[in-house]
Structure 1
Amino acid sequence: MDPSGKKYIVTGGAGFIGSHIVDALIARGDEVHVIDLFLTGKRERLHPKAIMHEADIRDETKLPEIFRGARGVFHTAAQPRMQYSIQKPRLTNDINITGTLNVLLAARDAGVSRVVYSASSSAYGPRHPMPLREDMAPEPVIPYAIQKRVGEQYCQMVSKFYGLETASLRYFNVYGPHQTTSKDGPYATVIGIFLEERKNGRPMPVVPDGTQRRDFTHVHDVAAANLLAMSSASVGTGEIINIGTGKSYSVLEVARMIGGEWEFTNPREGEVHETLADNRKAKELLGWEPKISFEEGIDDLKKIYSLL
């Protein structure tokens with residue numbers, strides 16, 4: 001599948017991850033159409049060459065015209081807040097499940113070749129030993145995790161019954177430039193929160209006891225994985241692929257790398273103690289490996305925040 005010089009759709013293209021995919025596509029000369037309702041996306045993230053469609057993926061009537069003539073779809077649009085999904089399970093279900101099905105069926109009807117779906121490592125649940133492998137049975141607990149797992153299954157369904165090529169990328173704790181820094185924001189990773197607090201001279205809030213470990217994956221590496229998943233001849237039937245570094249760091253290690261004071265805060269419901277990806281499948285099927293080390297990524301962010 002020749003990926004370059006074509007029309008692509010990025011749902012959620014004003015979001016943290018989606019905007020980086022948009023930038024990568026435009027950098028290689030593609031025509032990129034962004035669908036975003038700006039519930040969590042930000043206009044300032046939009047590439048000036050992106051063609052913007054302010055539309056809601058929950059409204060299936062808005063998608064056919066946008067999808068016409070597209071070669072592929074990167075489906076990143078979601079309501080990704082874990083705690084929010086517990087508070088608002090029906091709303092997040094409508095966006096993350098119904099919206100995903102609408103995207104997949106619109107892609108099918110428009111003759112799109114492939115959809116790359118932004119899945120989540122939260123689908124594994126809290127009980128598996130590390131590292132997490134794609135052949136482990138999913139045990140999602142939180143509504144968001146359940147919803148993202150259903151999205152994977154819908155991808156497999158449309159590939160089986162309708163011939164639409166799909167691949168699902170399970171992300172592990174994505175961080176990098178333009179990430180959310182609000183404690184209540186989407187993709188509110190500990191790194192973004194720590195950097196914002198440090199910049200403003202406040203203690204970094206650490207959820208007790210700080211030994212929780214995460215596989216932090218740089219957003220530039222995640223964007224690269226998406227482009228590879230769109231072009232790889234080894235996927236297309238709903239394969240589920242971990243996108244993580246295979247290394248983990250504790251929350252306290254992150255705080256020490258950023259520097260400054262920290263303090264314990266309230267525990268959060270549904271938190272897993274550790275995430276760690278087995279990324280051999282990504283290497284095998286996509287030829288993907290992370291390029292940016294965690295130390296390098298943190299140093300780059302500290303420069304952006306004027307902390308170096």
Structure 2
Amino acid sequence: MSFPEILADLRTTNVTKTIHSSPYEAISPLRPELSQAGKSILITGGGTAVGFAMAKSFIKASAATVIILGRRADVLDTARIELEKEAKSLGTGTKIIARPCDAVNTADVDALWKDLSDQNIFVDVYVNNAAKFTEPVTMMDLGFNELWSYFEINTKSPMYFASKFCAQPGDKQKERHPLLAFILNVTTANIHATQHPIVSALPAYTLSKFAGTVFFQYLAQDYSHDKVQVISFHPGLLYNDYFKEMGIDSKHFDDKQLTGSFAVWAASKEAAFLHGRTVWASWDVDELATGKLRKRIDEDFYFLRGTVAGLNAGNLA
């Protein structure tokens with residue numbers, strides 16, 4: 001099997017009949033029903049790649065403030081300038097805040113949330129996008145300390161961010177919006193494709209992302225969707241410098257704006273039925289929301305949630 005064929009295999013899914021690789025009308029950030037007007041959006045890892053694409057989509061949806069976080073100040077400054085140009089060209093008036101922040105440093109994270117509070121900024125949408133990837137290597141060859149570093153960024157960091165996010169004072173928010181808050185967790189299809197030849201070579205990344213995703217699944221059980229709506233989603237197979245250096249054509253990949261548009265849709269009431277679930281950005285949202293799929297989502301607690309394949313509690317699925 002050629003590498004492009006392996007990549008195509010990673011994109012293969014039959015959950016919905018229609019599979020998307022680019023944005024479409026139902027998830028358009030320009031739809032009035034998906035408007036983010038008056039809301040503040042915080043995106044970890046928001047200065048590059050899919051984080052940057054999501055920031056652009058929230059600007060298109062007229063978000064009041066978009067906060068992008070990352071470790072490299074120069075990268076964030078470049079992203080901020082581009083996002084400000086986007087906001088100006090669209091006339092949304094979106095304020096862009098680019099803040100260097102080490103997502104695994106709790107003191108850094110505490111300072112961030114204090115600064116936001118001091119500025120009277122209530123974050124309405126928290127997008128967990130920062131992640132640590134791995135080169136193909138077994139867990140034992142990686143060594144315990146390096147293996148644990150993946151849990152620091154892919155599991156511990158989002159847990160800490162979520163705790164700060166949910167601890168925000170909510171009275172002002174309730175006055176502005178009937179829905180308190182949204183959490184979007186950018187996960188990976190790796191967590192349910194562990195035997196795939198590419199995925200099985202990346203155990204540290206997959207294991208730590210799975211743990212982080214199950215955390216958000218449990219967090220969703222602590223809140224009703226009309227208080228804190230929590231959705232995890234696989235962003236798609238996205239082109240990056242790694243694939244470019246390998247000489248792989250970008251035609252084999254999904255459009256980052258599909259991910260950005262899906263994120264805006266997921267941060268809306270239309271997606272409330274997916275609270276606590278894990279989905280793919282490429283799945284057709286109209287099909288998810290109707291028919292047999294919607295019936296199963298409504299009736300099967302374990303559907304689209306992390307569990308042991310083949311079991312619903314102690315019973316055969």
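Taking relative contact order in percent (Cα under 8 Å, 6 or more apart) as the criterion, the top-ranked structure out of 1, 2 is 2, with the highest value. A value of 27.4 for mean count of other Cβ atoms within 10 Å over residues 14-21, calculated from one of 1, 2, originates in structure 1. Given 19.1 as the derived value for mean count of other Cβ atoms within 10 Å over residues 158-165, which of the supplied structures 1, 2 does it correspond to? Corresponding structure: 2.
Given a value of 0.75 for FRET efficiency 1/(1 + (r/R0)^6) of positions 70 and 214 (r between Cβ atoms, R0 = 41 Å, to 0.05), point me to the structure among 1, 2 it was derived from. That value comes from structure 1. When distance in nm of label points 7 Å out along Cα→Cβ at positions 38 and 206 is computed for each of 1, 2, the one that comes out at 4.0 is 1. If log10 I(q)/I(0) by the Debye sum over Cα atoms at q = 0.06, 0.12, 0.16 Å⁻¹ computes to -0.18, -0.75, -1.37, which of 1, 2 did it come from? It must be structure 1, since only it matches.
Each value in this text was obtained by applying a stated rule to the coordinates, not by laboratory testing. Everything numeric in this text was worked out from a predicted model, so none of it was measured. Cβ atoms are built from the backbone, for glycine too; each structure is taken alone.
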